[in-house]
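A.B. asks: See the structures that follow.
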Structure I
Amino acid sequence: MKIAILSRNTNLYSTRRLVEACQQRGHNVRVVDTLKCYMDITSAHPAVWYKGEKLDDFDAVIPRIGASVTRYGTAVIRQFEMMGIYCLTESVALGRSRDKLRALQLLARKGIGLPVTGFAHDITNSQDLIRLVGGPPLIIKLISGTQGRGVVLAETTSAAESVIDAFRELDAEVLVQEFIKESAGSDIRCFVIGNKVVAAMQRHAKQGEFRANLHCGGHATAVKISPEERATAIKAAKTMGLAIAGVDILRSARGPLVIEVNSSPGLEGIEKATGKDVATKIIEYIEQHARPNSNRTLTRG
């Protein structure tokens, strides 16, 4: 097969591992910088161009789209879909997962466990929103934040009001979410491929920190997940329409609670914590499912 990896940096661990996995399984692989693609948008012959070359002979595309280039990255994926080329992460699914508010609403509609979450555009009384999620301590998140950035733990009502007011002054949209005390500064990342959780790790926050993200200094260990956690992760990925996903779960007294569904989950943390070759499992999935005009986006519009 001829496979394209949409990535802005060939030296990233995840990109390198996917290239290695493709080569080990005998595939022709090429890394393409998403932002250097340009598009010919026509009804008869839609095309993606790259450095003067028309990219029309790939069997599959693996999007690795960073949060900062979501809009353009989604357009590039959509163009490949219009050309009938199989895309591992579809444009609709990427858009859903990157819109935190939309993602939470979709998950809630499917009955998936979530922390109690409040959202408002114009809050004349911050205390109303704070009461909505059960009061302090609580989590305040920027809608656009990634990798633990833009996430604040407010331990008192006055602290929460100050943070909300500060974000509002910056014209930033925020989610206010209950703090799950029993998770004790840890969460579980389930790596979903198709209908399976192929690897799972528990991330632990560093001392004095509540965010378990590895980018925030946390560390990870392999973990055995329960059947309920496994089913929750798979259902969350399916709700987003993602063939591969990193589903982040908190263990709570009322069961597993999904806090995020990541459409471009990193491979370094999960592979090193579990010792599993996740990159090869991704390529094996593509071998089984990549067919021309097989993306569901074509039928959903």
Structure II
Amino acid sequence: MENAREKLVKALFDTKAIRVCPANEPFWYTSGKIGPYYINTHFLYGSEEKANFLLQVIDDVKEKKEECTGVLLELVMKNYEEDVIYRNAVDALVDAIRKTIPDSEYDYVSGGERRDWFFSVAAAELLQKPHITVFKDLDAYVFKNGKSEKLVSLNGAAVLHIADLITSASSYERAWIPAINNTVGRMKYSFVIVDRLQGGGELLEKLGVKSHALVNIDQNVFKEAYDKKYIDRDQLEMVTEYIRDPDRFMSEFFRNNPDFIKKALESDEKTASRARLCIEKGYCSL
């Protein structure tokens, strides 16, 4: 019988929330670097199509800050009842939180614009905690008992932040933690669906936030994926090399595939702009 983590890993690959490229065809990242996989945790909403629909709703409603959380709560809880993939993901998150963090240790659940809300809003409802909806401009609204109002002061209350994904924790440092601090609160815990193990957890610890994750993206995840035939041997070897040393993987790939950067520069504008950034940052040369 599959446990919650195995179900989650399966769902990550089934929904293409984790997408591994074909061998020798790495993805371009927004940073100008390359790598063998993408992670779109919000696809656990049920599918890419359903996730994109919710993102569109968020984009439509996020300017109406007071109404935003109520609209999202109705949608995510309806989807929670109807979609087994999403329900399993949220249940796994809530169960892990309950087993890891005593209920008395935090007073609020927070989530940051935009993808955190896929999970934080539903989790807060199931944990029976008020939800703090944090926007990129550091505005925050608290949703409690069906009503939303601008957050002025937390009076020192403790907060659990829920996110879809943590990489370097730059959003936490730039926005989520300052937004809580600005309202005289303390972000005490972070719980994410996926940790890419790229320094975010360590940074949060330095900032006084205890970091937890359902799935750590390490070699074991991809070994499981290979054993379950989600990826092939070449993909596994490529990902293993990348995880071992991302910068070395990138430099060796460019050296062994000199035409890759040239083709990227001649491709669509999105790809070409990332290739130009790669050159500007000195990751590769023509």
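FYI, it's all coordinate maths here, none of it is from the lab. Nothing here was measured: the structure is a model prediction, and the numbers come from that model. Cβ atoms are built from the backbone, for glycine too; each structure is taken alone.
A.B. asks: Figure out for me which of the structures I, II the number 1.2 belongs to, where distance in nm of label points 7 Å out along Cα→Cβ at positions 190 and 206 was derived from the coordinates.
C.D. replies: Only one of I, II returns 1.2 for distance in nm of label points 7 Å out along Cα→Cβ at positions 190 and 206, namely II.
A.B. asks: helix-only ellipticity at 222 nm (-39500 (n - 2.57) for each DSSP H run of 4 or more, over all residues; to 500) was computed and gave -14500; which structure, I, II, did it come from?
C.D. replies: This value belongs to structure II.
A.B. asks: Follow-up question, since we're still on this one. If distance in nm of label points 7 Å out along Cα→Cβ at positions 126 and 158 is calculated from each of I, II, which structure is the one that comes out at 1.2?
C.D. replies: Here the read-out was taken from I.
A.B. asks: For the read-out mean count of other Cβ atoms within 10 Å over residues 94-101, a value of 20.1 was computed from one structure; give its label from I, II.
C.D. replies: Label of the originating structure: I.
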